[in-house]
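Bear in mind these aren't lab numbers, they're just calculated from the coordinates by the rules spelled out. No experiment lies behind these values; they were computed from the predicted model shown. Cβ atoms are built from the backbone, for glycine too; each structure is taken alone.
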Structure I
Amino acid sequence: MALIVVGSVAFDAIETPFGKTGKILGGAGTFISLSSSYFNISPKLISVVGGDFPDEHINLLKEHNVNTEGLQVKSDKKTFFWSGKYHDDMNSRDTLITELNVLGEFNPVVPESFQGASVVMLGNLSPDVQRKVIEQLRNRPALIVMDTMNFWMDIALDELLRTIKMVDVITLNDEEARQLSGEKSLVLAAKKILELGPKYVIIKKGEHGALLFDKNNIFFAPALPLEFVFDPTGAGDTFAGGFSGYLAKTQDFSFNNMKKAVVYGSAMASFCVEKFGTENLVGLNDKIINERFKKFVELINF
């Protein structure tokens, strides 16, 4: 029931209406790994950092039973760095700095001990890197999930379409779903994207929840109304971690269980946004997570 996580491990610097940070731990691979670690599956991380990346961050991952054998350390290079400032509505942001550094030439390597994983969660990276990971797996996993964004649609659409054909689930936000499909309606957009190869499409709508589609079914999970949203950075990746972690734990890939996975993903994302960066993903436990999950169930039932 192993889960492979592929994604950036990085530094972020964030400013929101609630305050600002210096350089803190970030990156899709980090959020996915920490989130999925709460499902008792010891996620196996594939990523790259520079020599400036502190041991304390790697130790934090290890404390959450994240297997870092696939984390490359390029001692003579710098770690990926992103800085952004959120607007008052927290739904839009301006990117202030992007320094690709080691990520710009990342060549992923799947360690031998990672072979045989049943679920692979491909965080938002170039579709070429995502595909390289899939091609290194000797046995096809039961489920391959990929996240992507409009940047790759703009500069690497052919590569993206090639990789989408190889996966079972694609997650993207509503704006990206419209761009990829050319459809304004999200229902029609999902139909078009399903024709590209995946069996399931998840369209994330931020504070308005998430939609899950297959060829015959639609499920909607709301977002939990929160008193305070301090920092939306990493919420989508934390969602992906909860979603893929729950599926890796249960080994049930039916639409009904995917619905539960979407709600667990939404629950994990709701923790993430309540503090800056990864701060609120440390120190959770089954009791806290299941109580949050129940709040989502109460929202859906009537």
Structure II
Amino acid sequence: MIATTIDSVLAQTFIDYELIVIDDGSVDNTAQVIKQYNDSRIRYVYQTNAERSAARNNGITHATGQFICFLDSDDEYLPHHLQTFYDFIKAKNFEDAFYYAPSILDSGTEKTTSLVYDGNQHHAVWAWHALLQNCGVCVPRTFLNDNNFPPQFNVWEDMHLWLRLLVKNKFYQLPQPLAIVHFHDNRSINNMFETIDIKHIDKYAEAVNHLFANYYDQIKPILTQQMRKDFIVAKYVAFAGIAAKKGMLKKYFSLVKRIISYKPSMIFNPYLNKIHWIAWINAAK
């Protein structure tokens, strides 16, 4: 997939950029694919596998441009992505702000557009619920001098950083989609939904709790402790529903235990009571 991703950058109508490719310890032919390109704007950096946060942080340290955009190896930019961002930022006199554009979400069978900011609430609160797509983010490199992706996390690590930046900086949204996010069977989140990986799901909660434990003075009062609890409970409830439908009784009850620990009143929740019976019925099949 990396060739399609790189090709989408090389096809940009805006040509004054650097493309930094961080190879996070791949064991396939990634290096060979990238070395086939003869373009001085491409810089290939190999690192021992340290997961996505460390890879992005490594890319940031190699960046020399004034603004940084992000692109995962299975997504792609539309041809006018960089030009549109450049024109928009130039119109804002290159103001230091958090710039964001929606993306096209391509499942293979359906294409939709990611959520768009409606201006009815603080932009950080909107982002908290929307879960921003990384390929739609463009921020000044100076924002990342003292802020980086938390290297201990490989889930929700992007929102951990975006929220810290959003609560204290201006936010501008570009109106049209500028990138394509491809949903496929090999995406890690798809595997988590398929297998109900409890440890991976717990990492979501751990990352959210880490943000509030270590940066609460920065994010309050925009983001509240109640939002933290509600978000984590909603995440566990969503996976509990999937586990119930799959008849994964042990995993279902493990998730329910976590739900109750965060919000004891959920034991009386009608939805939870409904999927409780679904879990038993499907487990008995």
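Worth a mention:
- Top of I, II by volume of the Cα convex hull per residue in Å³, for residues 57-232 alone, largest first: I
- Each of I, II could give helix-only ellipticity at 222 nm (-39500 (n - 2.57) for each DSSP H run of 4 or more, over all residues; to 500), but the derived value -11000 comes from I.
- Cα Rg over 2.2 N^0.38 Å - structure with the largest value, from I, II: II
- Distance in nm of label points 7 Å out along Cα→Cβ at positions 65 and 105 - highest-scoring structure of I, II: I
- Top of I, II by mean count of other Cβ atoms within 10 Å over residues 73-80, largest first: II
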